[in-house]
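Student: So, here come the structures, one by one.
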Structure P
Amino acid sequence: MSDRARLEAEIDATREHLAETVDALGDKLDVKGRAQEAVAEADKGRIAILVGAAVAAVVGIVLLRRG
């Protein structure tokens with residue numbers, strides 16, 4: 001590999017690394033987006049708890065009626 005080709009490959013790799021770094025910094029600075037993701041995750045947890053409670057209630061009612 002010639003010096004020129006090696007240098008161009010190194011520049012391309014550096015550009016790619018820099019682009020990844022800029023993207024990561026952009027994600028960290030997106031406070032609104034991160035907050036929305038946190039709320040969405042919390043809502044998923046609440047929904048799972050409510051579904052579990054509803055299933056438990058239905059099973060309890062069925063068992064009480066059979067007994």
Structure Q
Amino acid sequence: MAMLDGAELALVLATNPDVPAAALSAYESPMFKRGTAATEKSARTMEPLMPPRDARGMLAFFQGRG
């Protein structure tokens with residue numbers, strides 16, 4: 001994701017070299033959408049492994065029951 005973010009930022013800056021604030025604004029919207037989706041997926045993946053479920057939640061996860 002970081003490589004894509006860097007490439008997209010470089011592209012919008014190259015396209016709008018005289019107005020970097022506009023370029024950054026154009027870049028941020030899709031970047032935040034991608035970041036939000038990745039964060040939510042990560043949270044769903046980590047939830048079974050974290051308290052309050054403690055070690056039993058982790059064990060269940062790795063046994064295919066979590």
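No value in this document is a laboratory result; all are computed from the given coordinates. Computed from a predicted model, the values in this text were never measured in an experiment. Cβ atoms are built from the backbone, for glycine too; each structure is taken alone.
Student: Given that semi-axes √(5λ) of the Cα gyration tensor in Å, for residues 10-49 alone, derived from a single structure, equals 32, 7, 5, which label among P, Q identifies that structure?
Tutor: Q
Student: Could you tell me which structure in P, Q was used to calculate distance in nm of label points 7 Å out along Cα→Cβ at positions 2 and 58 as 2.5?
Tutor: For distance in nm of label points 7 Å out along Cα→Cβ at positions 2 and 58, the value 2.5 is produced by structure Q.
Student: When helix-only ellipticity at 222 nm (-39500 (n - 2.57) for each DSSP H run of 4 or more, over all residues; to 500) is calculated, the result is -34000; to which of the structures P, Q does this value belong?
Tutor: Computed on structure P.
Student: Could you tell me which structure in P, Q was used to calculate P(r) over Cα pairs in 5 Å bins from 0, in percent as 4, 17, 17, 13, 10, 8, 9, 8, 7, 6, 2, 0?
Tutor: Q
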